[in-house]
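Coordinate-derived values only; no laboratory data. Please read all numbers here as calculations on a predicted model, not as lab measurements. Cβ atoms are built from the backbone, for glycine too; each structure is taken alone.
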Structure 1
Amino acid sequence: MAERRPTRIALPTELGIQSWLEGCAQGYLAGTKTGRPPGATPPHELLENEVLRAESIRYTVQLLVAERCALAATAGLINAAPWESCKRYLATQVLDEARHVEIFTERLYELGVEPVELDDRILEYAHPDLLGLSELVLERVHRGDVLAGLVGQGIVLDEIAAATYEMLEGSVAVLDPAFSHAIGGILRDERRHTDVAERLIRELLTTHPEKKVELAKLQREMTGLIVRTFKDAFRENPMPEEFRRVAAELRREGQADEVRWGGIDLLSSDALEMEKALIRTVGERLQARFQRFGMESYTTPFV
């Protein structure tokens, strides 16, 4: 019996270069610089609070590491992609990921990291499990495994990023609305990336159903690494408590309302509540995606 060839997907025009230019570059990014209104800078309440500034550097490094991985993985998938329209879509995603890398690099500079010490700060703060996750993704991309690359980068990594950015967008809006605006633009990118990746993966799995076992193993490895990263990010971290204190002051001054996400109020929740909300949200979303791939036996360390 002849092997069924995958349908040559013609991605819709809304995922093409022109649509990307109109909707993204000339759309929600119009008039911004690094995703924010021109001239916006971090507020003095952040820069002058050593706990908030130091922990902002730490979490921004994690975001930068993830986005650097996303940039390298997406660029590497272009040549391996089986359809021309997919290659063109991935080219727009490369620009998205490069923009994200630039935003978080500039953020670190604004927080006081000198350009000459950037790589040293990344080595100092990057979580080893996050680096391990990047290696898992890039190893699959380098060997030309499109399915594994799309699952690792387009689903697992980008779904984790989307949930993280949702939490971050809501919480930082109280203290730094300009940066929250930049996060909102990144979030719109990530949602588009995961939706397109799902469409491509579902089509590829019609001709390579045997890959499901390998892909399930990959996601379990990746989610195990990110769970440990999340737990370390929230536990024994002074930032949530300090942030709650600052948010309480702003609330008394009438500058901050309740910000709900993941079933919690981000302005009053402690670190453990935030950790559980993030892990639960990511787990539910990844489970739904993998079940749509026909992987009903999907299991995850996200509990």
Structure 2
Amino acid sequence: MNYTLHQLRIFLKIVETESITKAAEALFLSQPAVSIQLKNLQDQFEIPLTEVIGRKLYITEFGKELAESASTILGEVHQLKHKVMAYKGHVSGQLKFSVVSTAKYVVPFFLTDFMQKFEAIDLKIDVTNKAMVIKSLEKNQTDFAMVSVLPEKLSIERIELLQNKLYLVGNKALKTKSGYLENHELQNLPLIFREQGSATRKAMEDFISTNKLEVTKKLELTSNEAVKQAVIAGLGYSIMPLIGIGSELKSKELFVIPMKQLPIITEWNLIWLKNKKFSPAAKAFVQELKEGKKEIIKKKFEWFENY
């Protein structure tokens, strides 16, 4: 056997995507380069790894078994890299984050300097809704989570980062007599909601309930980005986190519509399970964050803090 780690990585991506073209795109390689490496790997075995029926690529049973072995091999190589760095005295390992979708506009700025300082650390960020974030935290599948609404049934520790401000947003400014949109006027607008399980959805529903509004025209979408694009297109209005629409406000694709009861203000929190045994990488991150968060907020979020 004379296969290489490079061939195994490519084969795993082919198995994952069930397509040479998609594997090439994911790996930033040309399609011929991926095909050649697949052929070179296939030449090591007498049993087919793949087969093409019609125009579709299928992975054979033997190919699936090889993929499992390849995943194990590459995992061990990955761990070996961290062990080498640890022996050299570097903080190494993997950091796992699970964050709500709007937190993707926040969390990278608190990681940039840290990742540049600790180059031996690998980073994985899963972006999803609040329900899935809390589930991954509860199952201890992630080191940290970032949320704007704290879980009620989990024992956690946290670091407060910055405010989360939610405003009513549309693709054009609305003219009103008082300068503020009144409750009865909001009821006549088509509103766009996030999906069930989203913290933004809950904040919006709580606002409507507290103000005893009757909303009949509404649309539901499954990501903050989808909501933003729908509002820009003129499909309706939504109560959205300010943090995710800075560029659109500047370019005047979106407008904040004043209401006396808005913004809704919560706090972005980095949270983790209480008594969690931190890896050296996680321990280093918490320490760096506590020492540097004020400077990061000042440098990266001044526009947002002053809005």
Among 1, 2, which structure scores highest (criterion: percent of Cα pairs over 37 Å apart): 2
Parent structure of the calculated result 4.4, given that distance in nm of label points 7 Å out along Cα→Cβ at positions 212 and 244 is the read-out and 1, 2 the choices: 1
Cα Rg over 2.2 N^0.38 Å, for residues 44-139 alone - structure with the largest value, from 1, 2: 2
Parent structure of the calculated result -21500, given that helix-only ellipticity at 222 nm (-39500 (n - 2.57) for each DSSP H run of 4 or more, over all residues; to 500) is the read-out and 1, 2 the choices: 1
Structures 1, 2, by mean count of other Cβ atoms within 10 Å over residues 52-59: label with the highest value: 1
